[in-house]
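J.: In the part that follows, the structures are each spelled out as structure tokens.
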Structure I
Amino acid sequence: MPLLIVALAVVVLLILMMRFKLNGFISLILVATLVAFWAVATNSLTIDGQPAGIADIPDIIADGLGGQLGGTAIVIGLGAMIGRVMGDAGAAQRIAKKILSVFGERGVQWAMVISAMLIGVTMFYEVAFVILVPVAFTLVRATKVNLLWVGLPMSISLSTMHSFLPPHPGPTAVAGLYNASVGLTLAYGLLIAIPAGVAIAMVWPRLAFVRKMNPQMPTGLLAEKEFKDEELPSTAMSFIVALLPIVLIAGSEVARMTLQLSEPVNNLLELLGSAEIALLIALIVAIIAFGPMSNRTMNQVAKSMSEAARAMAMILLVIGAGGAFKQVLVSAGIADYIAQTTSGWNLSPLILAWLIAVILRIALGSATVAVSTAAGIAAPLVAATGASPELMVLATACGSIAFSHVNDPGFWMFKEYFNLNVGQALAVRTTYTTTLAVIGLLGVLLLSQFIS
């Protein structure tokens, strides 16, 4: 019954948005509320393990929306402002010209794949996405190619790195539950993630149903002006600002993982390496470098940031509503129901961990909830069967990327940035995430023949 309710909720959501063209934010909040009413009627709605009633529904929705936007709003907002400030000063165009001079127009996809994989090893999907997407937009305008031709390889590569590998939150948390080596998990994961990510990133934009789509870039996120060469800022300064948050986040993570640091130094690096602070520092540098140092007034810079913020308003609302929908499903006990249903299944531990994560991902949308719950169920199997804990981490993490759809806040971020309708986003993102999950499992099973 709970899974049937989830399926009906998804169907209602799709009808509201695709048939009646209702705004995504309103549709998600409405469906989340209806699911919460069902959970109250069946006495399955809880908050922190305690029974909840109708009066608690607004709090659950608010917690889900706020929890999703708590860090996401800052990251997306700062990232959009950096991108617009750089775009209005010509820095994004300068970076795009340099990329084209190195890779050529025929190599822009490889440029995005390589950049996304290098950045995505240590950076969250959302953070890396908002840093790279202005460059992708500028490349699209410079080359006059389809937006998905450039943007999709970037998104697929980032999804692969974020979902498969530590130090990202899901794989890292699961490594602790399985008592796995983070270093070995990363090493094994790279053997799977790189070929899988590259294959899907290069194949998907070439599929017939993808090539039929020709979305336009969202307004307000990219400068309208085409700059002459003499008007552009220096290549060095453009890359310094673009790479600054990457250096801060990745450098901090690598230093803390590999060096013996005193507590004050470790705390300082943790602060500087947080996405919010790193992006804030990068924005301040961008304001100075592409404001007064580039003969632009502070009023012009402020206007760039305001326009970026306005362009992000609906995107943030939809992403937040996706978090509210996810939280209602969690509070309705869907995860507990799936855990009880699957606990007695007699399968290979690698396949079982992957399958449970897939089911949870489909039902709840949250990769983090899916991966942690699946690991909690499958963890005893590591000792009982002698399965490699590192491969168990990878199998679980691979399952958690599958079937990204309307209850996944990341789905809405992908949809809004690439200006797709719901049907197009389902056709593109849901298929590529599911294919990545299947290829990832096959890679894990192949490695299990050589690793015990």
Structure II
Amino acid sequence: MSHTATPVAGRPPREAAPSPTASVGALLVLLTGVFITTLDFFIVNVAIPDIQSDLRAGATAIQWVVAGFGLALGSGLITGGRLGDLAGRRRMYALGLAVFTAASLACGLAPSPGTLIGARVVQGIAAALLMPQVLGIINGVFTGEARAKAFTAYGLALGLGGVFGQLIGGALIQADLFGTGWRSIFLINVPVGIVTLALVRRTVPSQPRTTGTRLDVTGTVLVTLGLIALVLPLIEGRRLGWPAWTWASLAASAVLLAGFALSQRRGSAPLVAPALFREPAFRVGSGLALVYTLAMASFFLYLALYLQQGRGLSALESGLLFVALGAGYFAASTRATAVAARLGRQILALGAAVQAAGCLLLLDAIGHAIGWLIPGLVLVGAGMGLVLAPLSALVLSGVTDRHAASAAGVLSTAQQVGNALGVALVGIVFYGAQGEVADAFRVSLFPVMAFCGVTAALAQFLPRR
């Protein structure tokens, strides 16, 4: 559903749509930010052994190098989205990109584990400022078919950042650029960030800010604490054996998030407008996004463990095998707009079914020569592409420009919580399996297929158009 440019009472008229050339330039600048922040979420896994050796980091410190980024990102997305609505999306995107670039430099130069962890947390905060603005700007600048294609490109950048994180990281470390070793996975962001930042004002159009409102401080505190209390035990619980504090934290998160929901209904300037959840596409779509990402991040993690620990591949060798998954993802993503135009919401069900079929092929391939995994990986990648490419467009299609960035923050938060929850839930199955790593990977595919089935079922509750 596209929106007209008719002025609304109390709100400035929208600027004229940019030229097609300007739109392409803006999209490239925005998607570069999405790609490098998503890449950094996954790429660090490849460098863990080298970081541990070089910085003499213990197991707990290494866990926080990974978890610090995810925790800061997951707990800050809703607030980041609202700040974009209030302060201007282009401005917040540029601020997030600038902070992310500086934090990447700090990561690359870190002399100790503590410095690296702190810089990773700042990276996560910066990503939380940056990512909701991208969907908000796309929703406000593009219309009709151009908007659908832009959302598809967003899904492509998001997926490729995750799919190729291990390959790019392995290649950078092996290349040992200028003797930087593992530090190159962070330092590479610096020139990319500087060039992209220089192009923001030239290419990305500014949009009217929400006027006459302020930041909901109470809601910000409640949702941030609630999400930290939810995500932290999901990240740390399995590694620590689920001590009592993890369950207390989960219980506290329920109380805090319930308090947040109540404050949003009663507040005069809510962080998340309650009206958003009266839109069926957004209400159902946010839940669907959470369920689907249960299957995605967990699959990446436990596939990587199987390839390296179960099959003895190096980080670069296993990364090369991810190319099969990436090829399927790229092929499906580039066709997703045309398929969605014909199938509507059923493209999500189709994608989930294709991914489940790929998991079935992988079940049969475990124990055979490594090449037998390729057909299953191609199908899994294709399924991911069919879901992720149109998902944002289907969920945000009915959201007004005024709330576009905050809605994008809620959607991104659902996906980040789904990532953490999926790793925790599938991890219980993976690490609880008896036998070899191959057996653990085999049983981990069953919950992944179940999440795909629930995704297909939830797609039936989305609006038909």
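Every number in this text was worked out from the coordinates using simple rules, so none of it is lab data. On a predicted model such as this, the values are computed, not experimentally measured, just so you know. Cβ atoms are built from the backbone, for glycine too; each structure is taken alone.
J.: When you work out Kirkwood radius over Cα pairs in Å, for residues 25-216 alone for each of the structures I, II, which one comes out largest?
T.: Structure I comes out on top.
J.: Compare distance in nm of label points 7 Å out along Cα→Cβ at positions 185 and 369 across structures I, II and report the one with the greatest value.
T.: II
J.: If helix-only ellipticity at 222 nm (-39500 (n - 2.57) for each DSSP H run of 4 or more, over all residues; to 500) is computed to be -24500, which of I, II is the source?
T.: Derived from the structure labelled I.
J.: So distance in nm of label points 7 Å out along Cα→Cβ at positions 49 and 441, computed for just one structure, reads 1.6; which one of I, II is that?
T.: For distance in nm of label points 7 Å out along Cα→Cβ at positions 49 and 441, the value 1.6 is produced by structure II.
J.: If you don't mind, there's one more thing I want to ask. Supply the structure label, taken from I, II, corresponding to mean count of other Cβ atoms within 10 Å over residues 89-96 with the calculated value 26.4.
T.: Label of the source structure: I.
J.: In addition: Which of I, II yields 2.9 for distance in nm of label points 7 Å out along Cα→Cβ at positions 257 and 377, as computed?
T.: Computed on structure I.
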